[in-house]
Each structure stands twice: as structure tokens, then as C-alpha cells.
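All of the numbers you see were taken from the coordinates with simple rules; none came from a lab. None of these values were measured; they are calculated from a predicted model. Cβ atoms are built from the backbone, for glycine too; each structure is taken alone.
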Structure 1
Amino acid sequence: MSDSFSVEGAEVLFRSYVFAVERRVIRHGDATFTRDVALHPGAVAVLAINDQGEVGFIRQYRATFDEWFLEIPAGTQDVPGELPLETAKRELLEEIGYEAAEWRLLGRFMNSPGWTNQVMTIYEARDLTPGARAPVGPEERSSTVHWLSPVSLRAAFRSASAIDLTAAVALHRVFGTFLDEN
């Protein structure tokens, strides 16, 4: 049997305002099989660090868990033609009400490559100045902004039932073994 795989066909099963689900027919040698794939335009996240070394978080409700979570500012790349850094700047202002003069790419990661093509691009933002916060949607409008020191962050993350992977990756990229320190 050949080691090559190829997509032979696809059918959209569902389309929402954020993602679509596509059933793909995959060929591997002489055999075919199907896989359902969530198609996503990509997303960005921002680790905003103020002059006091505190990290900016948004605490918002998530219907998927019926719970409130601390997350770094993030959002879907849902504006056609908008570059990831432009989306990051827009999300930082919308969600926590800040603009940044310094931006650094922290990396890109696949959220769950077994079932979605979503790629998250993460930036670090510093040299912050206040702007006009403009939350979008009921969850963001009900959200609150929190600036947490590294000590407060460790305590909050250790006591949480689960933590946001995007925030964990960003914190690890900037602070190293940050969450494991005493």
C-alpha cells in the first residue's frame, strides 16, 4: 500500500458564522475513507504586558463549558484580507481597550489537527496605551478586564478546573517554565 494520501472529494455538511464542517473522501492507495473536518479561517491571540509586568486578560462566559474563563485577547480572522497582525491589533483594542507600540510574533500552532484546520497566531504586545474598548457580542460586552502579575497568574491557573491552551502557550513562549515555578 502506498504512503500517499489525497483528498478525492468533499461535501460541506454544515456552515456557521465562524466555521464550516466538511466531509472529505480520502484516498490511501487502493482504499478510501472519510473524515469530517472543521474548516476555520484562523485566529489570533495577544499576550499584552503592561509596564508593571502584568498580563492583560479578559474574563468571559463560554457557552461550550457554561462557565467563565480567563483568556488573553483573541479572535477569529473574519475580516477578508486582514493580516493576522491587523486582527491582533483590532482584538486587543476591542477586548481590553489598549493599543501597543511594540509587537512580537510568538508563533503559530494548530489547535487540534485531527479534526480542524484552525491555526492560532500569537503575538506579544508591549508599550501599551489606553484606547476605546469596544467589545463585540454578548459575551464580550459582559466580560471584565483583569491585569494579573506573574504570582497572581500562577495561583489563578493552578486553581482553575482547566486553562485556556492559547494563554498557556503564549505564557510559556514569553516566560518559559512560568507555570511550573513556585
Structure 2
Amino acid sequence: MQSNRPDIQLLVPDAERDASFALSWFERPEGHATLLSMGNAEDEIEPSTLEGEKATLREFLDLEKDNKQMTRMIVVDGKTIGAVWIELFENHGVKPPSIHIMIGNPEYRGKGIGASVMQSAVDYVKDVLHAPAIYTRHLVSNTIVSNMNKGLGFVEDGEPYSDENGLTWQPIKLELSLG
């Protein structure tokens, strides 16, 4: 997967390069707020460690080897600022392929990076995976992600639902015209 913008690199995760970024933003109040906005329940968020972040990145690589997920780190100005991933298996009731993004560095939010990276993921799913549709979900309360996804052409795919943690999700999809 390649970025549509020359100032954005999408790189295969590297535990040594990327773990310190993850740890630095998880430890900040903004990191905690980001995890909540992505749908992590308060009681499920545990303190982060450098070794734990390295292990998570290695898990991403293992999922890719098993053809279950493709993760790319978002690098801007030589800094890792987030991640985008395409899940190729059903996860949390979301059909595959599904795409997800996290911009962990708040200094880079609101600059069109997320929409550009998501468009790159959409293009990859369409042009390389040849899938007829892409699925994802977002918290109903996360209007920023909702608006970004609408701008990319995603539409509601059913009614909002609440999970076991009491979080309310809106499933969405994007129909792709192939060929």
C-alpha cells in the first residue's frame, strides 16, 4: 500500500522504530482519549510498556504473515504518527475486509492525513484485493471519524448497536465499483 501524498509514508511496522512512538502517545492524556474514541472500554485500557508495544507490533507482523491483517505505520516528517490497518477476517462483528486508522500524534490531526491514508487503504482494497465492498465501524459519538468516512463515500450499514461495554457503534460500508 502506498500513500497518495508524497509527504506521507506508509511503512511496514518495525518494533524498534515504532514502539517508542506508541509508548509516548499512550502515556499522554491524548493517547488515553484516543483509545476511548476508538472504542476501547475504560476498564480494558492498561498501562503501556516499551516491551508491550514491541510485542503488539510483532503481533501485527504475524497477522500479516498469516494473511489476516495488513498494518502500515503512518510516517510524516520522519515521525511515526499513527497506523492504518486492513483486517482480512471478521473481527468484533465487522465483515472483512475492514479498514481502520489511528492518528496517535494529535499535532497531525485535522490536516487531511487521515482522509488521505484511508483513501490509500480504499484504493489498495479495490485495486489489489478486488473486494466488492469495504466495512468498518465507528463510535456514534466520534463525529470526526464519522465525517471523514462519509467524505470517503461510506454509508450506514444497518442500525447503531451497543456492545458488551455499553459503547454504541455505527456499522458502515463502502461499495466499490470494480473493473
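For the reader, a short list of remarks on this structure follows.
- Computed 117 for volume of the Cα convex hull per residue in Å³, for residues 54-125 alone - originating structure among 1, 2: 1
- Origin of the derived value 2.4 (distance in nm of label points 7 Å out along Cα→Cβ at positions 70 and 94; candidates 1, 2): 1
- Origin of the value 13.8, where mean count of other Cβ atoms within 10 Å over residues 62-69 was derived from one of 1, 2: 2
- Computing distance in nm of label points 7 Å out along Cα→Cβ at positions 22 and 118 across structures 1, 2 gives 1.7 for structure 1.
- Label whose coordinates, when P(r) over Cα pairs in 5 Å bins from 0, in percent is calculated, return 1, 7, 14, 18, 18, 14, 9, 7, 5, 4, 2, 0, 0 (choices 1, 2): 1
- The maximum of mean count of other Cβ atoms within 10 Å over residues 14-21 over structures 1, 2, that is, the highest value, falls on 2.
- Structure responsible for -6000, with helix-only ellipticity at 222 nm (-39500 (n - 2.57) for each DSSP H run of 4 or more, over all residues; to 500) calculated and labels 1, 2 on offer: 1
- Rg/Rh (Cα atoms, Kirkwood Rh), for residues 86-149 alone from the coordinates reads 0.97; which among 1, 2: 2
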